[in-house]
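Derivation of every value follows stated rules applied to the coordinates shown; laboratory data play no part. Since we're looking at a predicted model, the values are computed, not measured. Cβ atoms are built from the backbone, for glycine too; each structure is taken alone.
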Structure I
Amino acid sequence: MDAPPLDPRRSSPAVARNRDAILDVLRIELPPNGLVLEVASGSGEHALHFARALPALDWQPSDPSAAARESIAGWIAADPLPNLRAPLDLDAETGLAAIAQVDAILCINMVHISPWSATQGVMRGAGRLLPPGGPLCLYGPFRQADRPLAPSNAAFDADLRMRDARWGLRTVDAIAACAEAEGLALQRIVAMPANNLMMILRR
């Protein structure tokens, strides 16, 4: 007898903890309709949650990892939604160049676990793709020059840099400067649970 196929869906406990807080911000910052590109969608749980909660928006998940894309596709297959598209194989550093147009971009917990060139790629893509006033929403732990780093974030940063010297918590100022070079402006910073931030940048 053949063994049942393995379920490709991944589950992250962090998603259950942060998805509603992120959604509260997205309800304010995203346009009422249009296409949202999610960069580095990971397991796909965020995309599913947001697509269900905001049915007037079309959601385009993406990830460079084949295993992540399989997980996203698994969640979509288990709970198909008309406004949730199949995942794209997209590398943040260069992949946005292949996208034609979007109305908003969302990136959750990628900036600190990727090379700086990936963040630069997202900024380049956002500067080219977003309509005037279109939002780029970045979520994760960041450094702020006027505030001490929380001990948990300091330990996390040290662990990241030990795992890969190209990783680590970025400063808000560095991200804002990178965005400005691509025609984006930092509109506001929202304090989020567990010492995270949501940075709202607009073209």
Structure II
Amino acid sequence: MSPEEYVGYENLIGFIQDRAIHRLDGDIIEIGAYMGGGTVKLARFASSFHKKVFAIDTFDPAADGTVGRGGVTAGQVYQAFLEGPSMFEVYRETTRGCDNIVTIRKDSRQVSFPKQQRFCFGFIDGCHQKAFVESDFSLVWPRLVPGGALGFHDYKFADWPEVTPAVDGIVSARRDEIAAVEELAGRSGVLTLLLVKR
């Protein structure tokens, strides 16, 4: 199974369509692009609505030192899917021809946007440590338009145990700003928790 199938990008796009999120102002942002398979799916969808996809990633598998079950790090898992070329080389080849992708090759904590930048949809699947999940939320949420949605991948996923308490803490603290909360399963059953902004 390819990495993007664990996410279920078709299900994410279906969610966007069902709620007409693509009709809202703003672009799409993805934190944690990995090899670009899901980024391309988002970009092809977004291009029909003249939207950009901002993809943020260090493209360094070792950068995510989150320790999962059995002591295996997220970086080791990512590296296992690569066969020779670097992650960025694979990403560049995968996304070739998509002219509405803005690639930001940085640690997401070092990224900022101008005040006028708005997003209608965001997807967080970057570093799985609590501090990163919270930081990624803080980068996207203030720029998310009302009615827009922000998804957190690996929710309730035992391999990365810091994600769920981080997301639950965000939901609890921002309850008044959230219109709806929905769990969406990828093909592998791994959940994405989606927050719709009030």
Structure III
Amino acid sequence: MPSIPAGEALQRLRDGNKRFYLDELSHGDLANPARRNELVDGQNPFAIILGCSDSRAPVELVFDQGLGDLFVIRVAGNIVAPSQIGSIEYAVAEFGVQLVVVLGHSNCGAIEATIDAINDKDHNYSRNLDFIVNQVRPSVEHLISSQSLENRKELARKAVEANVSSSVQQLQHDSGILEKLISQDKLYIVGAKYSLDTGVVDFFEGLPEDI
């Protein structure tokens, strides 16, 4: 079964998120045995989501989708590294998915850790956590000089959005496979932010006019 067009996929996500924040979920039974059996021999996700590992941002629930609907990659800070790019390349090639969403969220711990690291040169993170921080750092560092640290909340908000935008741009340009599909209008990569307070997902980066 061919994947649905990017515009339709995006609308499904928007509609599902609306059901979520209005508390009108339609996929309440994610463990449905009949649906599980349908998916044993294959899957046909309609969108790829690169999201954060944060336990407060479960992607299928936020978009009110069921088993087999979304190809989800979750990593702290929704960062882009070779394993994430490879996973997306696989899903695009294998299932023909036309929409990739980088999903950040408010109050992100990876963003907070990066801000702390930039302002505390003697911070003592593990080598692995430092890798995540260093992936986030370029999109956050320039904000430190222009945004007063006294307004930490506003700084963090802008940093979340900048980090999402950076990840979108990396995916658009760091893979020849993805870049070619984008140039042929066969793939769209967009950025969004989920609000822990309201439950609303705001799509704000990379949205072409036709979707």
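With distance in nm of label points 7 Å out along Cα→Cβ at positions 23 and 119 coming out at 2.3, pick the structure among I, II, III it was computed from. Please report the intermediate quantities before stating the final value.
Numbers: I: 2.9; II: 2.3; III: 3.6.
The value was obtained from structure II.
Identify the structure, out of I, II, III, from whose coordinates mean count of other Cβ atoms within 10 Å over residues 63-70 was calculated to give 14.8. Write out the running numbers ahead of the final one.
Details: I: 17.2; II: 14.8; III: 20.6.
Answer for the origin of the read-out: II.
Given a value of 1.9 for distance in nm of label points 7 Å out along Cα→Cβ at positions 55 and 87, calculated from one of I, II, III, which structure does it belong to?
Values: I: 2.5; II: 1.3; III: 1.9.
Derived from III, not from the others.
Looking just at distance in nm of label points 7 Å out along Cα→Cβ at positions 7 and 79, which of the labels I, II, III belongs to the structure with the highest value? Walk me through the numbers on the way to the answer.
On the way: I: 1.2; II: 2.3; III: 3.7.
Biggest value here belongs to III.
So helix-only ellipticity at 222 nm (-39500 (n - 2.57) for each DSSP H run of 4 or more, over all residues; to 500), computed for just one structure, reads -12000; which one of I, II, III is that? Let's see the in-between values first.
Values: I: -12000; II: -9000; III: -15000.
It must be structure I, since only it matches.
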